[in-house]
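Trainee: Got some structures for you, see below.
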Structure I
Amino acid sequence: MIYDKVTGRPVGRYRQYDLATDSYCACDADEVLSLFTGSDTVLKNTTDAAPDNLAVLQSNMPEGVSLRTLHVAQRSHRLVERPRLHLAADRDELEGDGKDSAQLTLALYDSRGHIDGKGTGRVRVTTTRGKLSARGGMVELEKGRASLTLTSVPETVHQVVVRAERVDGDAQAAEITLAFV
């Protein structure tokens with residue numbers, strides 16, 4: 001796998017298949033780097049678009065695992081799950097009267113599944129219907145947590161989707177579905 005050394009974010013993967021042994025084999029890191037450093041697509045997703053910020057990590061990733069959910073830990077240089085946001089509401093149905101509201105809570109979980117007590121950063125929360133208490137849907141994580149309120153609109157809506165994403169993109173997004181009845 002090729003990754004950005006500055007952010008730990010994967011930018012591509014490469015595997016080599018040996019027909020003689022009918023199996024995948026280890027790749028030469030320098031050969032892999034030379035292939036990827038010539039790619040404008042890879043470089044535009046690399047810090048400062050600099051080839052020197054690319055590195056190779058030999059890993060046996062299972063089939064079907066998305067690179068979006070992973071990053072390389074800076075200290076251990078191991079492939080780990082990216083932090084993820086968790087979004088919850090104190091209830092899943094609101095009266096569609098324009099006054100009823102639900103309390104939304106956000107938490108940032110680390111790669112081990114614990115709330116990241118040092119987690120900070122801005123999170124953008126969006127909704128398909130209703131009004132969020134945070135201006136522009138922007139909330140600040142403090143000690144890995146944040147909260148806001150969703151107020152209904154005066155209509156019946158079967159499916160209201162609320163989504164939370166870190167502005168810097170350094171965590172997996174979260175999404176929940178509610179209803180205005």
Structure II
Amino acid sequence: MNAISLTREQKKAIKRHLQAFRRYAAGERFQEDQKERLSRVSYFQRELPSRVAELAETDIDELITMLWASQMWGNKQYLVQKVISDNGIEKLRRELKLLLDTSSPVATRYERFLKEIKRLGPASVTEMLCYIQPESCGIWNRKARQALKILGLDNYVNPDKYRLSGEEYETFNQVLHSISEELKA
């Protein structure tokens with residue numbers, strides 16, 4: 001992964017906001033959230049790959065409703081039915097199998113899934129990629145875009161953009177990696 005050099009101001013902004021994160025990380029809510037994250041990582045790394053070839057409607061339902069990106073839907077069943085009817089089970093199986101294939105570049109898998117599968121946008125796709133490869137993929141959603149602005153990191157990827165290209169998504173992941181490295185320093 002290519003390194004992005006953070007400016008002194010960006011490093012200071014990260015450190016300023018680190019205290020709030022540390023308070024959250026020390027709390028019970030973080031432990032609950034972490035347990036939930038690890039459960040989702042396990043699902044996407046272990047369960048889903050072993051079942052993807054035989055996915056049924058109930059499996060698609062389980063997958064979509066577990067995504068944080070689908071939480072805004074009051075009627076998740078409507079979303080699930082639209083995803084299935086607009087794409088078909090076979091296409092969903094095929095594209096999920098390709099999305100899970102970590103031997104292919106992240107940017108390629110991201111762009112292909114967005115192009116081929118209707119009704120699941122960047123937040124859903126990047127969330128799935130984040131569970132598949134949590135060490136190298138981040139979630140591109142409203143909170144991430146806001147954080148880029150707050151931390152002064154909006155010079156690498158446009159936070160006003162809803163849908164990134166594969167190349168921009170890779171740049172976003174490089175920014176996240178740089179933040180991670182800064183937090184270790």
Structure III
Amino acid sequence: MSRKDEFGRELQVDAKKSTRKLYQLEEVLQLTPGRFESAISEAPVLSKFSEQVGKYMGALLNSYGGIVRWGVTRTGLAKVKVIGTHCDRKMEDEYKVVVDCVAKSFSPRIDPSLYRLDFVQILRKSTNQPFREIRVIELRVQAGQELLYMDQEQRVRVVNGSTLYGPLIPQEIKRLVLKKYRKV
């Protein structure tokens with residue numbers, strides 16, 4: 001199977017060996033039951049992106065983990081549709097730096113193996129060729145191993161059902177710590 005890249009060069013793709021994730025424009029993705037998955041239609045400017053990453057990363061670390069996607073829109077309770085968001089190579093690098101900086105600001109320190117930022121190419125429906133600068137941005141966060149993760153402003157958040165909850169007040173933090181401690 002062959003395909004051309006965004007510069008018109010011929011690519012040889014072995015379907016059995018290819019592990020690179022691609023989405024089709026307007027593809028509907030089924031969400032995984034029991035896993036937190038957030039859908040945000042457009043990637044914001046870097047300062048807002050940093051704020052969103054901080055909120056979601058903390059909440060997912062303190063809960064059961066999950067995925068935040070930029071460039072998708074909800075189409076139902078358990079489905080999202082791929083619409084893409086503008087993201088060139090320079091922006092990818094900037095988003096990666098932002099995510100790493102946010103992760104380093106947490107207390108206790110977050111192990112880099114607990115999160116991953118992916119930029120998924122989107123294929124045109126008509127030609128099956130990838131868009132040059134349109135992606136779905138995925139932040140995957142696993143549940144943290146420590147009792148509680150706080151952001152740089154010492155705020156604690158959690159995921160409650162399908163929504164972000166917090167910053168928590170001291171009584172809620174106490175309840176959360178006791179709940180986690182009793183499970184151990």
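Readers should treat all values here as calculations from the given coordinates under stated rules, not as data from a laboratory. Every value quoted in this text rests on a predicted model; they were computed, and no experiment measured them. Cβ atoms are built from the backbone, for glycine too; each structure is taken alone.
Trainee: Kindly point out which one of I, II, III the value 150 was derived from, the read-out being volume of the Cα convex hull per residue in Å³.
Mentor: Numbers: I: 150; II: 124; III: 132.
Going label by label, the one that fits is I.
Trainee: Of structures I, II, III, which gives 2.5 when distance in nm of label points 7 Å out along Cα→Cβ at positions 56 and 80 is computed from the coordinates?
Mentor: Working: I: 2.5; II: 1.2; III: 0.6.
Going through each structure in turn, the value belongs to I.
Trainee: Rg and Dmax of the Cα atoms in Å, for residues 40-143 alone was computed and gave 12.5, 36; which structure, I, II, III, did it come from?
Mentor: Details: I: 18.6, 57; II: 12.5, 36; III: 14.2, 48.
This figure was derived from II.
Trainee: Now a separate question. Say we calculate distance in nm of label points 7 Å out along Cα→Cβ at positions 48 and 152 for every structure; which of I, II, III gives the highest result?
Mentor: Numbers: I: 5.4; II: 3.6; III: 2.0.
Greatest value across I, II, III: structure I.
Trainee: Using the calculated result -20500 for helix-only ellipticity at 222 nm (-39500 (n - 2.57) for each DSSP H run of 4 or more, over all residues; to 500), pick out the matching structure from I, II, III.
Mentor: Details: I: -2000; II: -20500; III: -8000.
Working through the options, I get structure II.
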